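Just below sit the structures, each encoded as structure tokens.
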Structure P
Amino acid sequence: RLELSITQAKRRNQRLGVMFLDIDRFKLINDTYGHPEGDRLLKEFATRIRQCLRSGDTLARQGGDEFTVLLPDIICVDDVAVIAKKMLAELKRPFTVAERDFIATVSIGLAVYPEDGETPDELIRNADIAMYQTKAQGKDGFLEFRPAMNTMHVERISLENDLRLAIKEGNQFELHYQPQIDLRERRIIGVEALIRWQHPTQGLISPDAFIPMAEETGMIVAISNWVLDAACRQLADLRNKGFRELRMGINLSPREFERSDLLERIAAPLEHYCLPPAAIEIEITESLLMKDAESIIAKVRQLRRTGMGISIDDFGTRYSSLNYLRRFSVSTVKIDQSFVRDLGYGHGSDAIVHAIIAIARSFGLQVLAEGVETEHQREVLLGLGCDVMQGYLFSQPLPYAALESFLADGL
């Protein structure tokens with residue numbers, strides 16, 4: 001049908017649009033509730049998308065959770081954008097999955113004939129590339145294809161292959177550790193483990209550049225396994241050298257909480273290196289609380305029952321719900337550095353931080369401030385009742401050998 005439409009558009013000197021749609025987080029539905037529920041969601045999704053189209057438009061399922069749309073006889077790309085916006089608005093209404101509400105967002109890529117391709121293969125490929133760029137920019141939206149995306153796509157595939165090789169070889173990653181300081185007791189109480197990728201040609205790559213890709217491709221599981229093993233191995237080494245009270249903070253991707261083997265994978269290195277569960281604090285992001293609360297609450301409680309700590313990272317930056325805070329068995333709240341940065345400058349951060357500390361205290365939780373960089377911030381936080389901090393004022397994230405020296409020197 002696309003081939004025929006291209007022939008007609010060519011003869012009439014018209015444009016046509018192609019959309020590539022991919023449902024975000026669809027795998028979560030299949031894994032959590034089973035394929036029958038997933039199939040029901042796909043049918044309802046297709047029905048809603050069809051309602052956003054004109055009578056002459058065509059919707060086709062490419063396979064899995066991917067769909068394509070053919071939009072003949074358009075004047076410009078804005079016409080395609082209008083339909084994409086309509087789709088996104090329509091999907092704001094929750095679907096019912098296993099008698100629960102589920103918001104199904106979608107990543108959309110747009111391509112227009114003849115600017116973005118003159119054959120069916122070119123148009124679908126370029127719409128697909130644009131869709132992947134949408135996913136890379138946070139999902140739940142749309143982008144029109146741009147020629148520069150081709151280069152970005154090639155670079156992404158190259159980096160993806162390099163990451164697979166790095167996981168296979170296992171010697172390109174390293175952990176840096178940022179100390180966490182209790183200022184009242186004047187001692188280092190813990191460290192946060194932060195992964196770095198020492199790429200053979202590009203040098204040190206920060207997690208922001210490769211963790212989203214790892215989550216999207218499923219490589220995050222192998223990376224998390226490496227982090228858990230390396231962090232536990234080095235923590236055991238530090239405890240053997242006398243730093244027995246030190247606690248290790250480990251960041252876990254929200255994708256990990258979609259897996260049933262999470263507890264076993266965290267417990268294995270603890271057992272192997274003879275570490276008590278209380279020596280570990282698993283850091284989760286605030287956005288995780290809102291994804292599929294019931295199943296995640298169960299997993300968090302399971303981790304807490306073993307004695308592990310659970311901290312909420314970047315607290316206050318998204319959609320904090322006191323109800324979720326009550327039901328999640330968290331042990332620590334980490335105040336986001338965006339609030340710390342503005343302390344004392346009249347942007348409302350003092351009041352927000354004061355409120356976060358009061359809320360945490362009322363729930364019996366520990367509070368830690370991230371991103372402390374100045375003496376002024378330190379003094380304001382102490383005045384507000386926050387004693388535990390981490391940030392460049394005390395130390396940047398340190399390679400293992402440098403961390404040993406830092407701990408030996410003390411405060």
Structure Q
Amino acid sequence: MPKTYILGGYQSDFARNWRKEEHNLRDVMAESVYGALDAVSMEPGDIDTAHVGNFAGELYSKQGQMGGFFAEISPDFGGLPTSRHEAACASGSISILMASAELEAERYGTALVLGVEQMKTVSPVEGGDFLGTAGWYELEAEGVELPFPKLFGRLGDVYDDRYGLDPAHLQRLAELNYENAQRNSAAQTRKWLGDVPSDLSEGKYVAPITGRLLLRDCSQITDGAAALILANEERAAEWAEARGIDLADVPTLQGWGHHTAALTFDEKISQAQGDEYVLPHTRRAITDAYDRAGIDGHADLDAIETHDCFTTSHYMAIDHFGITEPGKCYEAIEDGRIDFNGDIPMNPSGGLIGGGHPVGATGVRQALDAWKQVTGNAGDYQVEGASRAATLNIGGSGTTSVSLIIGR
């Protein structure tokens with residue numbers, strides 16, 4: 001099977017506010033593109049194709065046609081074939097899959113994947129309305145304040161109805177992500193808290209948002225971008241040889257899974273009746289990735305970057321990765337196996353709650369963090385000895401699920 005190699009990449013500081021800095025999308029895209037090129041010692045002319053992951057640029061930034069910015073960034077990108085991909089919060093991962101498919105088909109030898117979202121241009125209420133377009137807007141979001149917290153609160157309700165759900169376990173997941181973010185110099189919340197359990201137990205963090213969800217249960221509104229440089233085996237070998245690197249030490253996309261479920265939350269749950277997993281298509285995306293990577297399951301992973309847009313989605317990911325039996329996610333929370341120093345650390349970067357969630361960039365950021373882990377480049381949040389990591393990126397209320405396995 002053809003291989004897709006991941007040479008390296010770049011992430012912007014997710015704590016920044018681009019409008020306050022008087023930066024536009026072209027500026028931050030240029031920063032991430034050149035940051036990624038510098039990280040792998042390549043030039044614009046070394047890139048054969050580019051893919052952009054972005055959810056709602058037309059809404060947040062009044063900007064579409066983002067592939068055209070590459071020729072604005074450098075004349076050397078003039079004529080570069082580009083495309084932009086949208087799958088709500090999974091836009092970044094879809095961009096990676098599309099780029100890797102082109103490389104494996106030998107259409108091109110190298111690809112630059114850029115995920116980007118500018119979200120701090122509108123009020124939280126207006127932004128929440130924009131995010132409602134990730135569901136069936138007319139049925140689930142129109143006239144509804146903060147529709148997606150309501151939908152993911154209902155995910156917790158489903159778990160509670162089927163298996164029981166203790167709010168203390170959601171609180172611990174929030175603590176875990178904020179604690180991990182304190183180690184990550186690019187995480188949005190890295191400087192927000194002192195003693196995490198204490199700070200998250202009072203003040204604004206316990207403000208009710210909707211249903212069972214408090215503010216601490218929610219991911220962040222973020223301006224951010226992340227970029228990756230991918231290559232097929234021939235070009236990766238040339239790149240590695242020129243730099244005195246053993247090709248076997250360059251991580252590859254070992255496995256992937258991609259499933260799409262119904263758009264509305266109600267239809268997803270209706271179709272999942274009788275299945276032991278609450279979101280069966282998400283589970284199948286993960287098991288497809290396991291199968292394509294030739295591994296048995298989570299026991300062959302060293303770390304996971306999962307989609308904690310809310311603590312309820314993080315909770316769901318625990319049993320969907322197979323870390324516990326269905327409905328027994330609480331066991332992995334109570335025994336510490338998903339903690340930073342546990343057997344299978346989840347979100348060592350801080351995830352979406354602690355690290356930030358620029359919607360179109362999240363899937364690329366997750367893959368970059370997986371690459372950092374397996375190459376020993378994660379700094380203070382490095383998982384010791386990591387050689388294989390997984391991601392789970394979810395678009396909508398579980399509509400699009402993409403899981404990647406990255407390793408050496």
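No value in this document is a laboratory result; all are computed from the given coordinates. No experiment lies behind these values; they were computed from the predicted model shown. Cβ atoms are built from the backbone, for glycine too; each structure is taken alone.
Sorting P, Q by distance in nm of label points 7 Å out along Cα→Cβ at positions 79 and 375 from high to low puts P first, with the largest value. Computing relative contact order in percent (Cα under 8 Å, 6 or more apart) across structures P, Q gives 12 for structure P. For distance in nm of label points 7 Å out along Cα→Cβ at positions 63 and 239, the calculated result is 2.5, so let me know which of P, Q that is. Here the read-out was taken from Q. Out of P, Q, choose the structure whose coordinates give FRET efficiency 1/(1 + (r/R0)^6) of positions 71 and 95 (r between Cβ atoms, R0 = 25 Å, to 0.05) equal to 0.85 when calculated. Among P, Q, the structure yielding 0.85 for FRET efficiency 1/(1 + (r/R0)^6) of positions 71 and 95 (r between Cβ atoms, R0 = 25 Å, to 0.05) is Q.
Each of P, Q could give helix-only ellipticity at 222 nm (-39500 (n - 2.57) for each DSSP H run of 4 or more, over all residues; to 500), but the derived value -14500 comes from P. If Cα extents along the principal axes in Å is computed to be 79, 46, 45, which of P, Q is the source? Only one of P, Q returns 79, 46, 45 for Cα extents along the principal axes in Å, namely P.
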